[in-house]
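Q: Take a look at these structures.
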Structure P
Amino acid sequence: MYTPTRDRCAIAPQVRTFGRTGHQVSALALGTVSLACAYGIAEPGSTAACPDPNLALRVIREARAHGISLFDTAPAYGEAEVLLGRELASDADCTITTKLAPPVDQCGRALEGQALERAVISSVEASLERLARPRIDVLLIHNATLDVLQDSALIEALLRLRKRGLVSHLGVSVYREDEALAAMRGDAFDVVQIGLSLLDQRPLLRVLPTAQRLGIAIITRSALLKGALTSRARWLSPRLAHVHAAADSARRALEVSWEELPAIALRFCLGVEGVSSTLIGVHDLDELTAALRAQSDGPLPKALMSRTAGLASVDPAVVNPALWDLP
């Protein structure tokens, strides 16, 4: 049996208040898409393959052993919910967020009435079975657009689930600032997940201050921008030369090597005021260890942090990986 090695990093993740939910969570959160799906920038010529489930379980176990208490998953992430269920079903001291894809018919139209209700309940019950838990800690609407956020029938269906006790808290996963701000109106949603990185600093202006004022928990993702802020950037296709150029410009401005850049990028996110937890997506134990070590190094020095403001890009084609054309 595999035994977690607690000496991989001397300092466990810090603990932060998770908005108005009443939860305390680790400053680092473990995302699970890369543990169950071929994900991110791949070496040219490599064959896409799902990670080894046994390795994925070891990573989850190791993360928990080092104090990571927030885990993010989704039904769309292959067997990720099942993996978390196998490792964390009986762990009441960790928080798991999973997701609901907005229910649509075969033509892509939003479901209504009983069809909507059945789809929402079916998705949540399936997630509960895979996670082996009596309730979902946080249910996020996956890729919530403005249209989805204006679907009062969907919101009411989710509120009924919360009232029944199948879900403790509701939230959204969004790509844009206006979507995040729309989700914060009213009292339905307690959690917002949004991208934040050296290149994507859009949440700093309005999203984070608004969330702090309202007590909304903020989970940030894409700290390494799907691998573009690592040495994997060299594998980006010519179609994504603009992404590589932006990442390389940031690296040179900060006067660090490609090998040093991931830690700097993660420490930037961990040092942003108002972020409840920063998601890390790791493929193996070495990447988990590197993230833990980056956290143990603490926030970026003020002089270096002040230089990060000039690195932000406003080009959606750079900061939104959903728009990238990856193999």
Structure Q
Amino acid sequence: MKPRLSVEAYTEGILAGVRPVLSRAITLIESTLPSDRILAQQVLENILPHTGRSIRMGITGVPGVGKSTFIEIFGELITAQQKKLAVLAIDPTSQRSHGSILGDKTRMEQLAHNPLAYIRPSPSGGALGGVTQKTRETLLLCEAAGFEVIIVETVGVGQSETAVKGMVDFFLLLMLAGAGDELQGIKKGIMEMADAVVITKADAQNKTAAQQAVIEYQNALHLFPMAANGWLPRVLTCSALQNEGLQDIWNLIVSHDQHTKANGFHQKNRQLQNLEWMHGFIRQKLAEDFYENEAVKKSLPSIEKSVQAGEQLPTRAAQLLLDLRA
């Protein structure tokens, strides 16, 4: 393992946009060592005044939607405008296997070699709250390093969508044509979170089906109440392979950014996200401290066994465990 740098060296390297230092700083915040956490907090406090200037995007989609291809081609469009792009991936499913996160740089090989792009998966292991906390911290480091657009990609459709929505400005949902069937398999809550829905693979024989899907999704979105930001979600189509429709998506994101900044929602939303981050960290830390308590660890197996056997009310068992920490 490389020796840790000083707080000043991390700070100066990040603000200068030095990639190796940025990567080492992200590795630092991913560490669970108490000494590393203290050092990481000092670095984050130093770079905080230099954050908050990027467009933060969340992207999710159903399996098979072509998310990696979309992000790669879309990333090339963004960097072609001389904008620096960072792609961060959250994969809560990897917590079970504790393996690598789908080899993001392999999935987006072309973008990974783009000098204006930076791809970084979130660490595996731990609770989703811990993963997303580190993704938030990584996002701040990337902003301080000068990245103007940051994409937070969530793998699959599930609990992680809400977490991603809570750290971005614009939430993009990628879907396939065949909306009638797709709508049955996707949670209503994820549709409500979307600032835009994009029907992918809208090329060749899929064009007609994609246009029909636009109508179906637009009708579905009209059933939801107006969002707090006053934005009306749009449904667009694209073909990443044919490089069609991607400029329209980028234009829509820029329009959303201008709209929310003009009506004051952009700043208010980020303030609320920061508060939720704080409260989320408190909940996570309290849970960690609780389960690390020696008295709790000693009594937990037998109490769990009694709850499973139906011999003890779960709430009563929980209170017994909580009382052990008093």
Structure R
Amino acid sequence: MGFLDKLKQGLQRTTQQFVDKFEDIVQRADAPEARTRDVDVETAEALEEILLMADVGVAATDQIVTAVTKRSRRGESLRELVKQEILRVLMAVPREPHSQIVMRGKPQVVLVVGVNGVGKTTTIGKLANQLRVQGKSPLVCAADTFRAAAVDQLQIWADRAGVDIVRAREGADPAAVVFDAITAAKARHRDVVLIDTAGRLHTRTNLMSELDKIRRVASKEVAGAPHEVLLVLDATVGQNGLAQAREFTSVAGVTGIVLTKLDGTAKGGIAVAIAHELALPIRYVGVGEGVDDLLPFSPYEYVDAIFQEKW
């Protein structure tokens, strides 16, 4: 299955809810007799409701509906206007080419953060596999030493992806494990170190202290490290995930988002809310349980998948 087909399949629940209702207002708004007049209040309200149900968020929805209403005076298709305005929100966020990790150091050091249960460890395993397939040599670091289950799960994913892992006993100093991982990566000539961190937002002070220490250790060992801080968010949580994102951004210096479990929700519009509210690029999206079900995020292909059509 190709990239776009996987993304479309992952967004099926969102599309089913979004497109069917959207088609009703498009047929009215794009009828020949309607194309010569402005979007009416009823159509604007219906569009607003659809976007909010898809979890696009209040602020982003307001921006999209306002822009569509203004531009409709030119007689453009409502479908194309909505697609263009959603894309405009997503493209307003600076991003690297193809949204993939860009090598800025040797080894490249990537912190992966997020609350427990969002798919953090699974994401690291999938990302390690993807990097290996691309010809890179990743190493994963089990720095969430507060939960034995997290380390064991990461070991399983490392084995599945066919990559090295550096781990320590339960309760060990996470920064010390990071030091060991970077040292091992240098000795083994690995390209990337993917660091799994603890997700303990309820102990914010401890989390901040721990991440600061990890940063200091990483930066001493590799210039510019950490080169990337990826925040993993669960798409099924919807708008509640934005609160988590703001908290982690304030303590961790997040540079990009990984949106997981997109296949398990009808509210895939959360990607638009993230771009609008956080001004952070979405690097990857998770669309399944398989090791190859982590996809680089593309705004164009995301909008295409939502509308189930090509630009």
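Quick note: the coordinates plus some simple rules give every number you see, no bench work behind them. No experiment lies behind these values; they were computed from the predicted model shown.
Q: Which one of P, Q, R has relative contact order in percent (Cα under 8 Å, 6 or more apart), as calculated from the coordinates, equal to 21?
A: Derived from P, not from the others.
Q: A value of 15.5 was computed for mean projected area of the Cα convex hull in nm²; which of P, Q, R is the source structure?
A: Answer by label: R.
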